[in-house]
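In structure tokens below, several structures.
Since every read-out is calculated from the coordinates, none of them should be taken as a lab result. These numbers were taken from a predicted model, which means no experiment stands behind them. Cβ atoms are built from the backbone, for glycine too; each structure is taken alone.
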Structure I
Amino acid sequence: MPEKNNYEVKFEIAGPAAMFTRPDSGATPISYPAPTYSAAKGMFESIARVKSAYIKPTKVEICAPVHYHQYTTNYRGPLRKSNQLSKDSSYQLFATILINVCYRIYGEVIEMNMPNAEEVTTTNHLHLLQDKFNRRLLNGRWYHVPCLGWNEFTPTYVGAFREETKVDKSIEQIIPSMLFSVFESSGEYVPIYKQNVWIKKGVLEYVE
């Protein structure tokens, strides 16, 4: 019996700042050294998506030294204290972010569980999403600009792998507990954590 085709996709992303928040860092958030599974999945979906399939991140390569930097911003969202909301004043948020980042992110196109088969408009929707992703990446077209964690951290480069980009194999780190995903496919809030996540020679694999 022939093996099932794997529909793989990949891209490179770089920027001056990134934030992949460690939930255990509390009110002064600190970033993980690399994107979480959810963050990588969001980057793929910002470029291309279809109803009947999705792109599952498989691994990320860290292509720049991990440098942290203190960052301060004025937060004006709904999680401010009641007196700040009543006065329409900002909350000053302090964070430890990453600077001058570069990642190569890999993924595989996976079939969605579709309750209504008639919603699938093609016989090979996995290839459809793969082709759509590659075309949109090549043309620099996406649903919205992929962000490096927080929305304000927009990239300076999103595209195909660049020849000069190299994996930083000196990076070796074990993360005792790392957020994997936040929501189930149904949209229900069910955070999942992975224990003892190992970045080996600059590579983090997303193991389910």
Structure II
Amino acid sequence: MIQAFVTQIYNKPLAAPKILRPLSNKLLEDVENLLASDEVGHKWSDKNYVSGYTSYGSVDKLHLVLPNFKKLEQTLEIHLKNYLSSLEYDIKASDLYLSHCWVNVMPEGAQHSAHIHPLSVISGTVYLQLPKGSSPIKFEDPRLGFFMNSPLPKESAKMANKRFLSLKPKEGDVVLFESWLRHEVPQNTTQEPRISVSFNYGWKKD
């Protein structure tokens, strides 16, 4: 059996516990400060991120303004290198740069509809707080629009043969994926908010 055109999604712990815990705590403190002070972000979220909060519409380059997010950028470098190696892209990690970095807070009832990240190469998320039972990140088979008369896979089908993948990372995990891969976060049904940091890598300019 030949397997071709594989879609790879990277999911690993961000760092060893002794590094991860203090960094996560500091990032969560920064998130609390943003929630309390980012009026522009709240106004943008009211229109575009109903029931939730994101700094995407106000401060989307947090690694350039907050030291803890700069530390996060540095911690992500090894994961980017590992993912690019697995994808076998004919580029180096140094050909890319962290172009955007923002926070997402999803209280009960919040959701994020299916979307892609145009003009980016690699996208990802670091999970700071995931209450038990909180929403997964759901990925869509990029070929879905071309299946035409194709039968549905069995309920028992292997993950690689399904049309959707609902990934449930753990707190402290990083997930990386190619930016063209459509994804969404279904409605959060937990009473505690689901908190994450999302980011994009783009091409460095000459």
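Details
- Identity of the structure behind -8500 (criterion: helix-only ellipticity at 222 nm (-39500 (n - 2.57) for each DSSP H run of 4 or more, over all residues; to 500), calculated), options I, II: II
- For mean count of other Cβ atoms within 10 Å over residues 44-51 computed as 14.8, the structure of I, II it came from: II
- Rg and Dmax of the Cα atoms in Å from the coordinates reads 17.4, 56; which among I, II: II
- Mean count of other Cβ atoms within 10 Å over residues 20-27 derived as 14.0 - corresponding label from I, II: I
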